[in-house]
Structure formats: structure tokens, C-alpha cells
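A.B. asks: In what follows, structures are represented as C-alpha cells.
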Structure P
Amino acid sequence: MDKELVDECVSYFKSSPGYTRMFAALKKKWESMGRFGGRIEISNPSKGEIEAIRKLVIRNCLDGGNLSFTVSQLKKALAQTKFEGVELEDLVFAYFGKPLETNKDLKKRKEEARQGFFQSAYPDGEAKTWLLNVLETKRPPYRLMMKLYEENPAGLQKVLDALSIGMNILKTGTGLTRLAIFAAQASGDPHFFDDRENGGRMLVSYLSGEAGLEEDPKSAEERSELYYQAGLIKDDISSSCATYGLNATNLDGLPNPMFASSAREPFIASLANIASIRDASAKNPGVPIHIVENPTVFSALTDADIKRQGDLALICSNGQFNLAALAMIDRIAKSGAKLLYSGDFDPSGLLMAQRIKDRYSDQLELWRYGLDDYKACLSNVDLSKTELAKLEGIHLPELKEVAEHMAALKKAGYQESIIDRYVKDCGLE
């Protein structure tokens, strides 16, 4: 190959914009076939492009207003110029400043680079095992990983490094750690594992896999519980539950003064309060712990107990179970206390009852969920089709009868209407 002649040829073709699309078409030919052949098509050519091609003495190149000629014609035309002897392959490679790759070779090279990246991302250990499993099964966060790798491999490596450090912290840590502190320890940035950050999304996927979940949790409350199960607290102030008649033990084994001082009056315990205790129990040993969904029922029972100076032990979730309520019940469950739960009679309420029964199994009994109780607290509130569809998720035998009647009546029932029954059950008449 005469390099000077090739360079001169390249300069000639680059000096005329009329050849730009021709060379782009030649490049695509090589990428798709690994050779130059077939026909070159240039649609809607400009006047400059038509004149440029005609300068190569390619005749009859206009076809219906488009430029159309074969690679063979181009080679013959090139051989009739002063650049005779310049091979088309040498010309095109020099024009683009590098040998061209076929799409197949490019795909292979990218795949080898990708495999090399992930093979070297972690040394041997738990993080390596997790990463290889994600790559093999394509479970979350596989798609996020691939997206980050294409966009910013160095950024992905930063996330993987922080996640590896985080895994070790969780494995060796004791007690509960605030998510922001955990993030700072793992990455130097307290916001690294925030929900909207890539680090946060990958942490959730890792924790979901460790928890045996089929998919990542969607709601903030579900993510908070996932963090809690892993030993992390995201928000320890806004989540709270009401308690009454409870004592608690600190992590150091000493009595918790806040619970002790408020054992005979309602106490709003934040997740921060609850995270500081090891376990909890009724103020009077052997007394079962009652759990209610409705704050009105909670207040009625505590008022009656204060009046009668009874020994009631009570928790209120105030609607759907938040993390504070579950964390509180978890600590009570450690004491081996008997748990009784009662909530509203609507599809969401039945699902709540089922959820807490599934969580605490034989240690918890459903309280006042009989058909007679449902009929006694029936309201005029019609249940929507969306709500009624939730009844299909009821599997507990002790809730089936109520669920079937609810589906037939299409009416909700509320705890406030049977407060007298709760008071009687607690011996507070």
C-alpha cells in the first residue's frame, strides 16, 4: 500500500462534502457484512452529491431521483483516476482513521469487556457470589446494572464498592443503624442509599434477595420494613404507635424510664424510642397484649382501664401497620406474651388481620372477628368493586366466613360500634 497516495486520496474525498454519505454507506456495508459489496443507495441526493459522484465517471447513477450504484462500479471508477492502485478497503479505513469493525466483532468485543468488568468488580466473597447470581438469574438489579454499565462504568463500580462495604457492615453489625449513618460508613455520603439514588435502588434489590422476596418492594412502608429486617432505620421520627400499660428493657438490660413512667397513661412511642429497647412486656406479668387498629377504640379502652385501675396492656397501630407498630410488637413477641388483635371489618382490615396473624402465628389470636361481631358493627358504607376484589386474598380459615358474608352484603363494619364488647372482654365494665 502506497501510504502517501492513500493519504492524498483521503484528502481529496474529504475536501468534498458530496462524498460524506457515500463513505457512511460504505462503513455500514463493512459493519454488516465484513466486506464491501452490493449496492450503494443515497436517497434524496443534493446537487453537490450528484456532481461529486459523476466526477468519478459513474454513469447512469440516478435512479428515480436517488443515487444508486454498485461497489464494483465504484472500484472501477476509482481505478480510472490518479488514485489507481488504492484499494477501497485501505481508502475507507484511512478515511475513518481506523480499521472498521463488523457489528458482530463489535458486539463480541463489548461483551468480553462487560464480562471482564463484572468478573473483576469484586474479589472473592459474599459480594462476588451475589453479583454473579444477579448476572446469572437476571433478577433485580440486573437491568439497572446493565444501564449503569453502558452509561458510566466508573459510576457503577463506585456503587458496587459501597454495596460491598455495606454488606460487610450489615453482616458484622448489631442492633439498628440509621440508614444515613450506614450510607456514610459505606460510601462517605449519607445520601448515597437514598431511594432515588442508584445506590439506594441497588441496596433495596440486594436486601430483597436476602429476604427471599420475588420482587423489590414498591411502597415506602414496605421498603422501611425491609430496611428494618436488615438492621437499618430510614426514618425513626415520623413513624410511631400508641402504647399503654407496657414496660420495656433497654439494649443494656436496664429498665426504660420513658415506658416505666407512662405505663399507666397512653404513650406515643416513635421508632427512635422503640429502637432503643431490647424487649417489652405488660406492666403486670402474664397479662395479654391487646392490639387495636382504631385510635377511638384505643382511647375508650385506656379511659376505662384508668377509671377501673385495671391491668390492661394495649397497642394501637392507627390504621395500616407502620414500621413503629411492627417493631413494637416484635419486641413484645420476644417476651412470649400472648397477643390479641382486632381491627375494622372491611377488606383492607381483614387483610391487615391476616398479615399480622401470618407474622406472629400461634402467638397471636384474632380478637372479635366472628360473624356475629361483623353483623353487630355493620355500617351503611358500601364497598367498591376494587375493595371487594381484595377479599380474594383472604386465606385464613378464621376469616373466611366473615369474608364470604362481606362479599355478599358489600358493606363495611367498624370497631367503634362494638366498643362495649371490647370493654367487657378486658374486664373493664
Structure Q
Amino acid sequence: MTKEGNSSPVEVVTWSDVRDRMGEIQPQFAQLIDDYQPGDKPLLLASYPFASHLITNGDFHLPDNHGKITSLRKGDYAPQINELLDYNWKSVPFGIALEGYAESYWHSDVIQPTAMLYPGATLALRTIFDQDSRYNFHRAWNLSSGARLMFILSSIKDSEKFKRLQRTYQFREDMPVDYQDQWKVFKKIYNSPQANVDWRTKVVFFTKSWIEDILGGKNERLTLFLLNSVWRFHEFERNRRVFDFIMDDFKRIMSRKGVKINSYSFACLKHLIRIAMGEEFGFSPMVCNEVSPHELLFDAYTHTYRTKKSPTFMRINKVKWDEPDNAVYYSMHFPLHVGDSYKKNGYSNIDDTIELKQSMEIFLDAIEGGRLELVEKTRLSELPDKIKFDYFHTDSDPMQELTSSKLILSHDPRFVPSLERRDPAIAFNHASPFFKGCIKITYTG
């Protein structure tokens, strides 16, 4: 087991060393490289343990000669490394994730996730083409190995239980104040000598000679493929102003109906619609080690901390329009959007959730009735037929507009696996604040 901040030093490899893996995760890209015949052009292969950072506030990190992950500007690296990466990039060189998972985010008062990077995902592809950008705010970017925004639904604010966790896993850290602070403890548990688990993200970085060929047109098909990848990735962002115009138009429709909606609820509605389109993040239950050392953390809170309720972990996720019946959750108490959309002090009450439900019903009806003409032949036009919304709350709803959170398990079997590994007497935490105004968004196909 490697200790905190350590990995094997960055390796200089060639295409033949990573070709088989790249063929599994990016077959079209791999074939284009084969046609290009790069020979022995060098690549850098770096390995990052869970919760280590590839980028911190725009500063790129690599494993140095001692395996310590540190800033490329400050670490002890072979001179060759800096020479190989001597080309125009901002926060991180152009790379492709080979194994594991990484999460990109901004960090102010709240953590704002920006991307999920699975094997095959590219890093910094836009910046190698965007040579003279005046709007690349590279200091905003952070990228961590494994899930960054993850948390437990059960309450973990018992000081005595937390001390037991500290003693067992031999770490010092303040007890988490809110759900965004829990990751710091998860990191300490993973890096503990008691945790015999090795969870990593591996990334291959492309060096100067590769970039010179890509930008110099040595392989036009490869360059076009990469440009097209950037273009498709930013499709929604290129059209965001039109989306905002459509939502303003919808607000006028609501006004003509005599329906008023406050700025917080309207921001929630817009975010919920973007989640349904697959363009923004919701949450889903964590059921395996895909994005974190889930088994290790689950056992730590089951057997050492000893949560009263099943320690169900949540992580960010997106609705995938190529996977019917997958679902993500939006919680009005755990917002992933900021500004006036971030409600002060709060739990969502019944009225907030009902207002959001009714506003969504009016929006879907406006699409079906042809009153939002600009959505024609776009993903927005498909929402009424292909997306199902279920609304939950922990409190009793006398109007029966909402479903009791006690029924969450019957709606989503992904919450069940964690229960099967616990004493059946220890129940799922359906009263978690997460469910105080919670919407399940399902793509039905």
C-alpha cells in the first residue's frame, strides 16, 4: 500500500506500451494512431492514487523521481520531463485517461463539478488548439483522482464514533461539518497504513513531438478527429444562450397563466431540466469500486464508525441517453448550482418541492402543446416522452403530490446492495436530508 501523495515515478513509454489498452477504450483514436505510425515518440505514463490531485487551482501535478505527487514547477523531476512537456498548455498537458476515474471541479463556497473522466476521456484537448485564448481561466481548474464530490446519506456527526475511526485508521482531521467535507476523511482512511487497498487513476500524457505533429497537420485525419471531439463535447455550451432564452420565454408563459415562481425555484427548474438533458450533474448511489475505493470506505463506516443506518454513499452522475432506465437524483438540499439558486439555511419544505413539480409539469405541457417553438427537433422536445420525474420528500404530504421517501428502495434497486451486506435490522436512511425535496430523473428510452 502506498502512502499519502506517493506513486511510482512518471514513466517515459511509447505507443506500443499503451496501444492495447487504448484500443479497448478509444478504438477509433487507436486506429488513427496506428495509421500515423508514431514509432518511438515518447509518451508519459502517470499513476495517481485515490484523492490525489492532477490539478490544484490550475497547477499541474506529476509523480516526481521519488514518487511524490507534486507541482511540476516545484518537484524533483528529471530534466527530460520538462523538455518533453515544453509546449503550449494551461492547467494540464493533453492526455487520455487509461484506468480509474477522475473528477474535474471548481471550488468556491461550494464544490462545482465540471467533468467526469472515465477511461478514454481526454484532458486539455481544447487548450492545445486554443493557442491564443483570452478566456481560459486556467486557475479555476482542479482535477482529483477518483470521486471528489461523494458523501454518505447517514449521519456521521457522532464525535465518539469519529474518534474511534481516527484511532483505527491513525489520522488527524476535523470531523466533517457538511457533506462536502467528508471527502477529506475518506482520503485519510484510504491513505492509512490500515487500509490495504490500491486504487489508482492512470493517465497517458502526450509530449511535445506529438503535439507538433497534430498541430502541424502530419496526420490530418487524427487532427480532424480530435477537433471534432472538442466540438461535440461543447455542443450544449455553444447553445446555452438559446437555452436561457427559451427558459425566459417559458417564464413569460407562466406569468401569463398567473403562475409566479421565485428566483430560487426557477434556478432549480433550469438545473433540473439540464440534468434531464444529460448536460448537468445529479447524484446516484455508489455500488462498486468504479469511481472510488468504495468497499474500503463502506467497511470503515460499517465496522469501525458503526453508523446507525446503512452507510449509503452517493456520487455525482449524469443521465445517459444511451442507457434506458438509468436514473440520477437532484436534491434541493444538496444543490450543485450556485448564486441565488443556493437557498439560505436550507431544507426544502413541502411547498418548495410541490412548486418545482408543478412548474415542471407546466414546462412539459408547453413543449407538448407547441408553445415553445424553438425546442423543435432538439433534445428538449423529447423530454415529455423520454424522461420520467418522480418527486420525494421525507415529510408527509397531505395533498399527495409527492411520494414518501420511505418508498425510495422500491423505486431504485441500486440502494439495496449496501443493505444486503449489513445487519437487516439496520435500515436504509430514508429520512436523510438528501430526500427533503428530492427528484429522481429517469431516462426511459
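A.B. asks: Of the structures labelled P, Q, one was used to calculate helix-only ellipticity at 222 nm (-39500 (n - 2.57) for each DSSP H run of 4 or more, over all residues; to 500), giving -10000. Name it.
C.D. replies: Q
A.B. asks: From which structure (P, Q) was Rg/Rh (Cα atoms, Kirkwood Rh), for residues 117-228 alone calculated, if the value obtained is 1.15? List each step's numbers first, then the result.
C.D. replies: Values: P: 0.93; Q: 1.15.
The structure behind it is Q.
A.B. asks: When you work out relative contact order in percent (Cα under 8 Å, 6 or more apart) for each of the structures P, Q, which one comes out largest?
C.D. replies: Structure Q gives the largest value of relative contact order in percent (Cα under 8 Å, 6 or more apart) among P, Q.
A.B. asks: Assign the value 7.4, calculated as distance in nm of label points 7 Å out along Cα→Cβ at positions 53 and 381, to the correct structure from P, Q. Kindly include the intermediate steps, with their values, before the conclusion.
C.D. replies: Details: P: 7.4; Q: 4.5.
Considering all the candidates, the number was obtained from P.
A.B. asks: Quick check: 20.9 is what I get for mean count of other Cβ atoms within 10 Å over residues 317-324, calculated from one of P, Q. Which structure matches?
C.D. replies: Value 20.9 for mean count of other Cβ atoms within 10 Å over residues 317-324 corresponds to P out of P, Q.
A.B. asks: Another question, then. As an exercise: Rg and Dmax of the Cα atoms in Å, calculated from one structure in P, Q, equals 35.8, 113. Which structure is it?
C.D. replies: Attributed to the structure labelled P.
A.B. asks: Right, something else. Ranked by distance in nm of label points 7 Å out along Cα→Cβ at positions 13 and 309, which of P, Q sits at the highest value?
C.D. replies: Going through P, Q one by one, distance in nm of label points 7 Å out along Cα→Cβ at positions 13 and 309 peaks for structure P.
Bear in mind that the values in this text are calculations on the coordinates, not laboratory data. Bear in mind that the values here come from a model prediction, so they are computed numbers and not experimental data. Cβ atoms are built from the backbone, for glycine too; each structure is taken alone.
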